[in-house]
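Following are the structures in question.
Values quoted throughout were computed directly from the atomic coordinates according to the rules given, and no laboratory measurement underlies them. None of the values given here were measured: they were computed from a predicted structure. Cβ atoms are built from the backbone, for glycine too; each structure is taken alone.
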Structure I
Amino acid sequence: MSEELGMTTKKKDFNEWYIELIKKSGLADYSSVSGCMVIKPYAFSMWENVQKLLNERFKKLGVKNAYFPVLIPRKLLKREEEHVEGFSPEVAWVTRGGSSELEEPLAVRPTSETIMYESFSKWIRSWRDLPLKINQWVNIVRWEFKNPVLFLRTREFLWQEGHTAYAEKEDAEKEVIDILSIYRDVTENYLAIPSVVGRKTEKEKFAGGEYTFTLEHMMPNGRAIQGPDSHHLGQNFSKAFDIEFLDRNEKKKYVWQNSWGFSTRQLGIMFAVHGDDRGLIIPPKIAAIQVVIIPIYKDDSKEMVLRESKKMRELLDKEFLVHLDDRDEYTPGFKFNEWELRGVPLRIEIGPKDIEREQAVLVRRDNGEKNPVKMKYLTKEIEKNLESIQNNLFERAKKFMEEHIKKPESYGELKKIIEGNWALAPWCGEVSCEERLKDDTSAKIITIPFDLNEKPTKGKCIICGKPAKHMVYVAKSY
C-alpha cells in the first residue's frame, strides 16, 4: 500500500466517496466482466462471519444446508407464470455447450425456487416428510441493466436462500416472521445497521409470492435500499410443481411454502452507513480484525518493543481478533492511517515509554478517543471499548435515519423533501397512486411498516386525497 492511497473524496459526495472507499480499503475490485466484482479476502472474511451467525440460527430452526445446480432448464423457469414474468428481464441464458447448440436454453440461476421445487416434488410424499427446510449458500446472476455499484447492485452476488415447505399455512407464516427476526438480529446487533421492518406493497412484492416482508435501510444520501427479505409463497409454487402430500387422513394436499434470503449487499450497506471521510469503520462484532497493535520504536528500542508487542498479541488473541503490524518498511504514522482507512475498531499503540509505565494507548476508530490503559486492565478495557463502539455505531446511524424521516402535510411538500429524505405518509392502497408517485418523483413506497399499522390508519392519502388504508415510507431507492 502506498502513501497516496488515503481517501480523497468526502462522504457528502456519496457516490464517488463510496466507490473510493470500497476500492482503497481493500474490500473489492471490478472485474473484466461488466457488472461483476471481485470480493477480496478482507471483505470475504466478514461474509464468513455473517455465514456463521446465520447458520447457527438457521440450524436451531431445523434448517439444513444443501446445494442445487446453477443452471436451470427454461421449462422449469416457465412453470410459474408470475415468477418468470418478474425475473425474465434479468435472466442470463446459456445457449451453447462447447461447439454445439443446446436443445433447451439454460438459465443461470437468478433465484432457485424452480430448480429446488422440482426436487421437493420428488422428496415430499407424506405429512411425515414435512416440514422440509433447506438452505443454500450460492452465487446469483441477475443481468441488471442499471449502473452497477460494488456490493449494492451487481450482476453477480452471493447470498443464502432458504426454501421451506409446510403442511399447515399457520406454521409457514410463523416462519416468515421468525426468519425476519433472525435477519433483524444479525443486521442491527452485529452489522449495527438500523432498519424499518414491514411489508412490501402488492406491486413491489416477490414475483410469484403471496406477500413479502423486508428490512429497509437508509443510505447516507437519504436513499432507501432493501435489505434481507422473507416471502410467503402460499401454494403458488406447490401447485405449479405438483408438490403434494398425503395428510394424516390420507387426503392429498398441496404444501405451503416460504423463501428467504440475505446477500452480500448487506455488507455494502454496512460499509456505506458507518464509513467516514477517513475510510471504513467496521462494527467490532463483524470485524475481521477487532484490534490492531502498532509498535512504536527506534533502533535502540526495537527488540524490546517488538518482544512486548508479541506478548500482548498472544495474550489478547485468546479473546479478540488481533493483528500485530510489525512491518519494518512503514512508519507508525503510515500504519495509523492505513488501519483507519480499513476501519479496524480499536488500535493499540505501544512504545518504550509505555512499556516503562506498564501501559498501552487505546485509540477508537469511531470517535478518535485516545486513552492510556494500564496493562493489567487492558483486556477489560478493550472489551468495554469494543462494546461501546458497537453501540455507538448503531445509535449514530439510527439518529441519522430518524433525522431524515419527514412527515409532509401535502403531496406538494412530499415532492420537495423526497430528495435526501424519506417521507412517512398515509396511502390509500391503490396501485394507481403508486404509479403516479413514481412518475412524478422517481420515488416509490418502500414499505408498509408493521409498527405504524397496528391500528387503522386515519386521514387521507397524501397522493389522491381518498381515505387512507396504510401509513407508508416513501423514498428514492437503489
Structure II
Amino acid sequence: MAAEGKVYLVGGGPGALRYLTLRAVELIEQADAILYDRLIPAEALALAKPQAELIYVGKDGMRGEAVLPQRQIEERLIELARAGKRVVRLKGGDPLIFGRGGEEASRLAQAGVPFEIVPGLSAALAAAAEAAIPLTYRGLASAVALVTAHEDPEKGEGSLDFAALARFPGTLVLYMGVGRLAAVCRRLIEAGRERHEPAAIVERAGDPRLRVVRAPLGDLPQRAQEAGISPPALTIVGAVAGLQLESQPRHAGPLAGVTVTVTRAQPQAGQLAKRLAQLGAATVEAPAIRIVPLPAEPLDPAPYALICLTSPNGVEPFVERLLAGGRDLRSLAGKTVAAIGPGTAAALASRGIRADLVPRRFVAEGLLEALAETELGRSLRGRRALVARAAQARDTLPNGLAELGAEVDVIPLYETVAQPLPPPLAERALAADYITFTAASTVRSFLAALPDGAAPLKRADRPKLVSIGPQTSAELRRHGLEPDLEAARHDLDGLVETILSHHR
C-alpha cells in the first residue's frame, strides 16, 4: 500500500526569494511535486530537490488564461497526494487572499486528502512597504479593505459593491486590476469617492524593477497608462497614498535601469544575480540547466599526482566521493590540486582544500599552459592524472595531459540537465537588456527551453548576448547567434565587468 501523501498550500510571497517564510523553504526543499503559479521566482524553485516534479499552473497576467483550469489543478493535487507524494501548491502572496486556496482546501477536505495551509506575505503588505505607503496611519486611516478588482465572470459586472467601497473609512487595496483600472476608478468616483483623493499603483513588488506611480484617483488610470504599468500591480487608494516617506532614491548604482537575464544553474545563478543587483541592475533568473550529481562511487586519490577540477559544480560531488571511500581531505596530502578558475578554487576553499594551481586564463587551454610551466607539468610522463568534471565536457584537458605523457583518468561527477522555463519566465528573459551565458551547456539548454528556439534571439531588437568565454561564444555561433560581448576575464567578475563597461 502506498504511503499516505499530503498537500501543502504554501504562500510564496510577492515574487522574491527574500519574502519566503522559513516553513515555505523547508517544504519546497522536501517536496516530491510542486505546482506553482506565475509569480513564483525561479530561485525559489531552484531550492527543490533534483528529482522533484515541477508543474506550472499559472495564468497570463493580462489575459488571465490558465494553463490548467482550476478544477484540473485540484484533481492533480489529489492524484499526486494519493500516490503517496509530498505535494506543495506554491502560490503567490498568501494562499487564502485571492489565491483560491480556500477552494483547494475545501476540495482536498472533501476528497479526504491531508493538507496544511502555510501563510505567506501578501502582496498588499509587500507593495505598501516597498512603496513606503503605510496602510494605516493615525488620523488618516484606521482600517484597510483588501479588494479584488478582477470581476468574477460568473457574477458579472456588479459583483463589487462600489457604494460600500466609496463609503469605506480607510485605505482601499485593489488586487489584480490593471486591465480594469479605468473602470474601477470611474465607478469609485461615481459612487462617491473623491476624485482628488491620493492614490498609487505599485508595479512588481518584490522585484528590482518595482515602480510606483502616484496620482489623484481620477488621474491615476491615465498616469499608469502613460508609464506603461503592467501586471503584476496593486492599487492603493486613500490619504496614506499621499504621504511622502521615502528618504533616498529607490534604485542606485551604475546599472540602475538595466535588466539582465541569468541563465546559469542554481545556486550559481543567485551568486551572479546578487553581484548584478548590488550594481543596481534588475535580474531575471532563468536557469536553463540543473546540476544533477551522479552516484557517489568511492574515490581513492592515492594513485594520482595531479587532480584537476573544472567547475565549482564538481567540488561537492568530489568531496562526497572521498567520504564514500572512507577518506577525508588528508588523503589529498602530497597531491597537486588544480582548479580551472577562481570560482572553482573558491568552492574548493569552502571545503578546506587549497588549489595549488589556478591559471591566468580560466579555460582548459589556460590550465594546460600554466601546468606546462611547473615542475610537475614537465615531469608528468608516466604519472597518473585525474580529471574530475561534468559528464558532458570537452576533451581538451584530458587530451592535453595525455600529450604531456600522463596516464589520464576522467571521472564524471555530475551531469547538466535541461530545465524547462515557464512561458512567463521565458518572456521576461527575452525582454531583458542583456542575456548572460556562462557555459556552452547554458546556451544549448536555454535555446531548447524557448518555444521557438533561437528565433527570438535573431531579431534586431533582441537583448545583447554576453558570453563568459570563447567556448561559450563558439556554442552561440553554432546556433547562428553572434555574441555581442565576450568577457576578457572568463569568470563571473569578468562577465559583470564586461556588462558594466558596455553599459557605461
Structure III
Amino acid sequence: MDLDPALCHQALLARDARFDGRFFVAVKTTGIYCRPICPARTPKPENCLFFPSAAAAQQAGFRPCLRCRPETAPELGAWRGTSNTVSRALALIDAGALDTQSVEALADRLGIGGRQLRRLFMHHLGAAPLAVAQTRRVLLAKQLIHETDLSMAQIAHASGYGSVRRFNEIFQTMFARPPASLRRAPAAHNAADAPITLSLSYRPPYDWASILAFFHARAIPGVEIVAENTYHRTIELNGAVGTIAVAHQPERNRLRATIRFPHVAALPTIIARLRRMFDLGADPAMIAAVLSRDPLLAPLVAARPGLRVPGAWDPFELGVRAIAGQQITVAAATRLTGRIVQQYGIRSGNAAHPGLTHAFPPAPALATATLAFMPVARAAAITRLAAAFAANPALFERAADLDASVEQLCALPGIGPWTAHYIAMRAQREPDAFPAADIGLLRAMDEGQGRPTPAALLARAQNWRPWRAYAALHLWTSEAARAPAQETTDALAA
C-alpha cells in the first residue's frame, strides 16, 4: 500500500494517536522503527521511511523501538475491510498455520496460489507471509519479556521458537543484545500454574460497558462470569483446561488479560482468540464514517462511538449456542446451554474463580450426547453438528467471501441463513455479516411508518457496507434498550 510521506510526517510531528497502528516510521540514521506516537525526538523527513506494518519495517532491516514498544500498538491496517483473503490468512497465521505449514500450504487452504498470497501481503502489509509470522513471533516474545516473569526458556517456547539457542540468536541479531538485557528486573520463578497478565491494545474509543453487558446476558453458568467489571471464563485447548479474566484499562487504551493455562506454548492462540473475541482490531473512526451517513444510524453511532461486535471464544461453542437459542429468550437459551455444560462439560479443577466449574463440552462429547431436555429437532441438530466438527475441525473456517461463508455454514445441520450470518459475524469475524430477516433489526428500523420488509432492509443496508455487522449491533442495542426483557429477539438469544 502507498503511504504519503508528507502526511505521515505531519502525523508524526503531532504524535497523533489516530494514526497509531496505521503506519510505522523507520529512521535511517538509527536503524529503529517506531509508532507515530513515540515520545522520542522527531526525526527529519529525509531520514524517515514509512511502512504499513511492523513486519514490513523489520523485513527492511529495522529493529523495534524500546521506548514506544511497537509490539503494543493496536493491530490495525488501512487494508482492513478491503482484503478478505489477507484477513483470513492473518487469522490462520495467528492460529499457528505457518509454524507447521509452508506458505504454499496456507495458500492452498485459502484457495489461491502461493505467489498470489505473497503479492497480496506485499500490497496490503508491505511484507511476505513468513515475515509477518516471524515478526509476530518476535514481538510477542518482546512483550512477554517486558510484561511477565516467565523465564527466557518459557518465553522462547511460548513464542514458537524451537530452541532457546535460536531464540537468543534472533534477539542478538535484531537488538544487538541478548533478550535478558531487555528485562529491567530479574525474573522471579514462575510456577507452572502462575497467572500471566498481558496488555491488549485497541484503538479508542471502546464501549466496554456494552460488550460486557452482552457477555453478561449470555454467560453460561459454570463457564462464564461477569463480576466487578471483569469478564471471566474457562477455556479448553487440546484437552487442557484453564481460565482467562479480562478487565478494562481505559486510561491506557487497553484490556488487561490474566491467563491461567498449563501450557505456555498455547499463549499465541489464546491471545489471538481474545483479540477476536473483544474485537480489538476494529477501527471505530472508519466504521463510524460509513454508518453515520444514514440518518437513522447517525445518532446511534454518536451515542456509542466505540461499539464493538462481540466475538466468540470458540466457533463450535457459538454454533451450539446459536442452535440451542433459536426462537427463545436470552435467559432461556442461557439456562439450556448451562444444562448441556453441566451434563457434558469438562470439570475444571483449581479454577481462579469459584463459579468457574466447567469448560464447554468438546465436540466428541456432544456428538454422542442424549439431549433429552431439549426439543428433539434442536438436540439432533446439535449432535450432528458436533459429529461434523469432530470429523473436520476446519468446519467453521471463513470461506473466500461472505456469501461463500454463509453458504458453507447453511450446509451444516440445524443452521439456516439467520444462524449462519450470526456465526459469521461473531465467530468468523465477518464485518459485513447481516441477518436481514431478523425481527429485532426490522423492529429497530421502524421509523413510524411500519417495519420494513427484509428485502427493503437489505437494500438500505447496502450503504452500510462493509460494516453491516456493526450496524446490526447498533440496531440491536437500541432495540434492547427500548424493548421489555421478555420480548428478546432471536438475534439476542444466542
*Could you figure out which one of I, II, III the value 17.5 for mean count of other Cβ atoms within 10 Å over residues 132-139 was computed from?*
I
*Among I, II, III, which structure scores highest (criterion: distance in nm of label points 7 Å out along Cα→Cβ at positions 228 and 396)*: II
*For structures I, II, III, which has the highest computed value of Kirkwood radius over Cα pairs in Å?*
II
